[in-house]
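Structures incoming, each one as structure tokens.
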Structure 1
Amino acid sequence: MNILAYLQSKHNLIFKLVIVLFCSIIITALLPSKEVKGHSVGSFDAIWASADLIADQDFFLKKSDEEIENEKKIITKEAPLFFVKKIDEMNSKLSELELLKSSNQKGYLILKPIFDSIYKCGVIESIDTLLYSKPLFLAEGNFAESGIYFDFFTIKTAVDFIKGELIKNNIKDLNFVDYLSINYFLDKEKTSFYLTSKLEQVSIYKTAILKGQTIVKHNEPLTNNKRFLINRYFYLQNSGANNNLPIKLFFSWFLVSLILIVLLGYLLFFRKPIFGQNKQIIFLYLIVIVSVISTYVFSKYGLLVLALPFALVPILVRVFFDSRTALFTHLVVVLLCSLFMADKLEFILLQLLSGIGTLFAVAEMRKRQQIVNAAALVFMFYVLIFVSYQIGFGTPQLVKKMSVYVQFAASSVLVLLAYPIILLTEKIFGFISDFKLLELCDLNQPLLRQLSQDVPGTFQHSLQVANLAEEAIFYIGGNTLLVRAGAMYHDIGKIQNPNFFIENQAKGYSPHQEMEPLESAKIIINHVIAGVELAKENKLPEQIIDFIRTHHGTTSVAYFFNIMKQQSGSKLLNEAEFKYPGPIPFSKETAVLMMADGVEAASRSLKSHDVLSINELVDSVIDFKIAQNQFINSDITFKDITIIRKIFKKRLMNIYHARIEYPI
């Protein structure tokens, strides 16, 4: 066998391994590149519950453009003005004042102390009124002293001051303006240089944390600034380049692949029907990959990871498969998502135990109310597990913070999304849920209503078959709703020619009396084909159509075949013309329906419905099916068949009120 032929023979297995490989690569790419020490925090987080968060690299927290701009505005507003003292002009003016002593001694004696006082205080150059509040630095030689603008005279205030003093001394018309001079001048160059240097020194970083420095300690209360610092740290870590070593990346991928292959192995060894369906494999791994991606997004962008409805996983899988598969899939999801968590043990305990609790609520999905019950149960499990873990092993202070329970409430409420997701999954994947089966069993469904009105005999036969099959499946294990729905629709093909079937014939007349055996056989056999076509026209699910196809398997219409043999004498007949097209049953449910259909139909022809006749009838019908190899593709055991025989016998005895005849 060449390689190509070998690959073709194993294409189904290869396809499944490709799915595992594809999922493992995606999940590995999403895994944190560094050890998870915590997660971004929000306003609900009051305490840092994880271990001390220590920076594993230098960490610089940048300011925003708005913060930098505001800081520059403050610097500009508070930057001092530099003034330089120049006394040449002042000395010249004072010399002129000395000359007044000889010409107007009285005026000189009045002005001299006034000007000495003014110049001692200082006359400053006038500036814009907006600059009055700025601090001043007055430079004189190599020294400078600080001051405020209103401590000095300006030319205007000096003039007003002198006039006031002259009025006090009753002196008028005394010229004094010629002796006034500014002795403090604004040094624009130095002022501008100082402001520019300060603006250039504005740092773009708000905080600098060096490698090894503690950002936040275990159980430390969180302030807004601390939350911002933590979130910024994780943001920079997540946005950094992934520098994983190839060997670390390989073993991360290997671990993820191992977890995913364990799920595939479970299906291979314990759920072969699911393993054989690629569509179902895709659905299960799609649930896994969506769960992981959701966890990655929430952890990367600082959202509440525990608000994700992880309990949806067991609900969705249970609706379409079984509880054990739901639990196993949930376990795989929890293990993979825990790789994104800082406290992996807490996460696994919370999600795994709450998922198991959810399965208790949805063990039999018969009512929508069960989803609401599941949501309430999830919240209860979350709270109980969280409180127990934190008090026993974690941070007891967290138990008193009501804000931490918000994420649990959000997760529980999101569990209610199960119902619309179930409907969407049914549309996309063609699966059938218990809710859908309940709808199909409603007697007001168009096909069932037509069957009850147009073919009442067949309808009553279908009801009895449904009761027999459902009770048998209940005891041997299987989907009772599925077998009931299949039984209700298995004979809808008889709607086309109802009078050709014995349960619909009245007064002992049969149209087969006027027909050839082969023609009659074709009409009887055709009800299977007609039923499949009618089911497809009415868009019944494939799982229900399978019951229509298989309820006669590849058995023959023995009654008409035997008549044909009698009529033909020694002539050889083609028995294949009298056989149903099949296929034979391939599950417990379809096998049980075949038995129930044969037993119920045969019981109508009994002349006496006593215990012995019912026992013989049930045994003969089932033994005939076994002899015809009708159950070789079904996962049904002899133990199951023994239980089915007992159930059918008991049920038929109840229907026909059969009693055991005791000897006199």
Structure 2
Amino acid sequence: MSVLKIDTTPRRSFAGICFLALTGLSVVLAQSASRVQGETPAKTATPVVKSEQDPQLNQRMLDAIKYLASDEMEGRGVDTRGINLAADYIVKEFKAAGLNVQTVDDGAFQKFTINTGSKLGPVNELQLAGPDGKTIPLVYDKDFRACSFGGSGKFDADLAFCGYGIDAEDVKYSDYAGLDVKDKVVIIMRRTPQQGDKNSPFAGAHGISRYAALRYKVSTAFGKGAKAILFVNDYYSTEENKKEAKELERDAVEELVTATENWEKAKDGKQADADRELKKALHGVQQSRKRIKDGNFDVLMDFGYAGGGEGRSIPIAQISIEKCNQLLKDAAKPTLQELESTIDDGLKPQSFVLPDWKARGEISVEQVRTEIKNVIGVLEGKGPFADETIVIGAHYDHVGFGGEGSLAPGSTDVHNGADDNASGTVALIELARKLAARKTPLPRRIVFIAFTGEERGLIGSAHYVKNPLFDIKNTVAMLNMDMVGRLTDDKLTVFGTGTAPRWNKLVEETAKAYDLKLSLKPEGFGPSDHSSFYGKQIPVLHLFTGTHTDYHRPSDDWDKINIPGMQRIIGFLEEIAIATAENPKRPEYVKIEQPATAMRSGNRPYFGSIPDFGVEGPGYHISGAAPDSPADKAGLKAGDTIINMGKTKIDGLDDFDLALRMFSSGEEVEVTVLRDGKRVKLMVKLGKPK
């Protein structure tokens, strides 16, 4: 299940790559004749109350959860071997259930590719060129290194030193004040001023400031028109690295002393273990002393640090402090340490253009493309409504070995995702089995989809609604399951109950037979794949048993799944699906204004755009605007790509988030979008934070 955010800030943790849904969708409860003809629970389904469990079904579901959440599946990350094993398993089960798994060109697999990272390209060169033919060449891996979160390209442009690369109105500090960096290569120090000072305005919560984030610095520089970025370590951090090395040496020596004492006391049979521990401790001392002897505490970021660029259009690299100081000296400027000290003393920026100096070079970063796939099985209907479709879905991907998307910082353990969303996947398979076993075909077609890429921003469902197997206009409803494996105290949350007038009555009446205590949420946008369908004006229902402390952590494992609870949820959704398929009238779509409440947009002005994570390339791509939101009123449409907000260039969601923070509620801002290849300028009056 994706983490829900509003309008701007991507997840991550989320990163990512996260889903941002919007706020501001008002419930328009249609008081029409269609309510009178609302559905009642289907008589053809047999209720499965608490006391009527099928032991054989429970065991089959448990075995399936164990398999999909096993270490063999590698956390079902989109770039793992495990997710392909999971896809093969799902199509096998769909076929065994009786679904048609030959309706896509590749059988059951709707394949497409996404960017899953970056790799170093063949050409990475950099030199600093000054007056009178003077040059400072930089050697790759020694003096500079390309950053994976940047783009590729050649550059030959003027240089500007931009301090920490911060433009913070809230603390009245700007490294860009009075400095024009358009089409220049900017040098930016990492982290923030006054590090180590708990009273600094940049200390932030728990000593962490958002202004230290590389993505913040990149977005700021890009928005101001920089041609390329050269990061350089701040001097304070190199001193901290030196202290850390000395502490590690002391720890290593203590471990060696302990290992030596244990070795001396070792008796027959234990000598071999003692020898190994002593050798290991000795190696630790040698390594720690070697690091101190080398004396290089100005460590360049590894390629791959901070993730991929996802199409970021400007080249980004990191240069060494030594080469930066050589440049500053030759340009008759203070050293990096002196500049840092001056900034820290009075929070006074020390930014400047370097006259007659240019950065020349080429950075080559290649995007890694990975093939991913939705898994689709079809149960055809029979009768006059057979060409109408009900989609039932659940995503089968998770967050792999952690990293972006994980809520266990630094963990590289398998994140098995038993609840998120092996539970929904297994429920989808069992529901397919139940509906396919009916003696009488349903009047409408049922399309079962196990979506991929949900954790990276609803990518699989976004791809499907743009490339539907069956006419999206004839898709009458979408029923979704995400994290349905932890039913506690009989409580089930159902999103989307306001997206069709008939839903409330149907859901509440059906739940009685299963002794479910419902929490009804009318909104159609939310943190899972149903949002992609609601954005296409399709009524939706989304089932969810709640978050927990194991969410997006390695501890989300099979032994915590409530299998009997899942069986009740499957029976509940089975009745809803049958009732929806058998009702002669399709559910009537309703616009919802009430926002999903999982997270809020904080102090940012309200804009109301719906991100489109299924589109790649420069700019912030949107799949639409919230009804009656500022974006909607200004005329933004599905398919628009925002490329400028005011004077700030927009290359992606991060840039849009940063730009939005620069404005206030009630302020009008000119937004430039690309629409059908043409630039369109719109005036958006920003709303109050939601």
Computed 38.5, 137 for Rg and Dmax of the Cα atoms in Å, for residues 133-484 alone - originating structure among 1, 2: 1
Highest-scoring label, criterion being distance in nm of label points 7 Å out along Cα→Cβ at positions 53 and 613, among 1, 2: 1
Value -8500, calculated as helix-only ellipticity at 222 nm (-39500 (n - 2.57) for each DSSP H run of 4 or more, over all residues; to 500), assigned to which of 1, 2: 2
Distance in nm of label points 7 Å out along Cα→Cβ at positions 173 and 621 - structure with the largest value, from 1, 2: 1
Read-out relative contact order in percent (Cα under 8 Å, 6 or more apart), computed value 23, structure in 1, 2: 2
Parent structure of the calculated result 28.2, given that mean count of other Cβ atoms within 10 Å over residues 477-484 is the read-out and 1, 2 the choices: 2
Top of 1, 2 by distance in nm of label points 7 Å out along Cα→Cβ at positions 405 and 581, largest first: 1
Given 7.6 for distance in nm of label points 7 Å out along Cα→Cβ at positions 85 and 349, calculated: source structure among 1, 2: 1
Structure (1, 2) behind the derived value 47.0, 171 of Rg and Dmax of the Cα atoms in Å: 1
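Taken together, the values in this text are just the output of simple stated rules run on the coordinates, not laboratory data. All of these numbers come straight from a predicted model, not from anything done at the bench. Cβ atoms are built from the backbone, for glycine too; each structure is taken alone.
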